[in-house]
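The data blocks that follow each hold one structure.
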Structure 1
Amino acid sequence: MQMQLARQKRSSWPVWAKTLRRLGLENLAAWALEAGGPLTLLGAQALYLGGPLLRPLLSEARLDDLAALLEDGEEQRAFISFLHEEAAS
């Protein structure tokens, strides 16, 4: 069950990585996640609060996935690794 939930959350990662790479921001995003520490929790809360304003830009599922990523340090580290792997390939 947890594996399926993790896979579902991570289904957005390739899209995010592609967008970050296209904008040249993959290294900055990885650095911000690594350096952000406790501030990422505030970022997640800001996404939850600002969700109604951000819905024209991102779907509710994508916003929830991003907020969940910011709340979970282990998922952040996994996404950082994913970004580095994508950059290397």
Structure 2
Amino acid sequence: MDTQRFIVALIVVGAPCVTVLAVFAMRYVAKVHEARARLANDGAYRDLAEKAVTLESQATSLMSAVQAELAAIAARLTAVEKILKEVE
């Protein structure tokens, strides 16, 4: 009879303890997965930011080249207009 009471007491006390430990273990595992996912996303955002900076610098250099070309075209157009005015 004492062993039966011991087993019942063990079940009554042990089951909630095991349940609490299981809940904390599941929360821990969930937090670890969340942290890993966040870390992966941070890496993706960092890569995206690096690409944006690279593309922005390329766009800036292309705009400079276009402005230089446009200035050269404007200078040639001014020269052509001057020649046409002299011909008239």
Structure 3
Amino acid sequence: MDKRMKIEGSAASKMIQLMRKHGHNRDVSIELATVVTPLPELSVQLGSDGLLLEREDLVIAGIVATYSLAPGDQVIVIGDDDSQFYYVIDKAVE
């Protein structure tokens, strides 16, 4: 019988527990990016290396498409090294 790991706590705690269970995936990176051009022609600049990503490089989550993103806003981006796509999953807020 498969024993399942019980995951409890805050969202951050759950994420850490899942990472411990499944290990680190070097093919995927999560980072912040700065909006350069707002929707619908969204472009963002990655904070880690300054790479400018144009709309054709991005897959935008439905919830992000409802936001009023302005130049300078921060977004959370997941980079997939295998597909060379970057997924904009949410707006970063303090």
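Read-outs throughout are calculated quantities, based only on the coordinates presented, and are distinct from any laboratory measurement. Worth saying up front: this structure is predicted, and the values here are computed from it rather than measured. Cβ atoms are built from the backbone, for glycine too; each structure is taken alone.
General observations
- For FRET efficiency 1/(1 + (r/R0)^6) of positions 16 and 64 (r between Cβ atoms, R0 = 25 Å, to 0.05) computed as 1.00, the structure of 1, 2, 3 it came from: 1
- Structure responsible for -37500, with helix-only ellipticity at 222 nm (-39500 (n - 2.57) for each DSSP H run of 4 or more, over all residues; to 500) calculated and labels 1, 2, 3 on offer: 2
- Computed 1.25 for Cα Rg over 2.2 N^0.38 Å - originating structure among 1, 2, 3: 3
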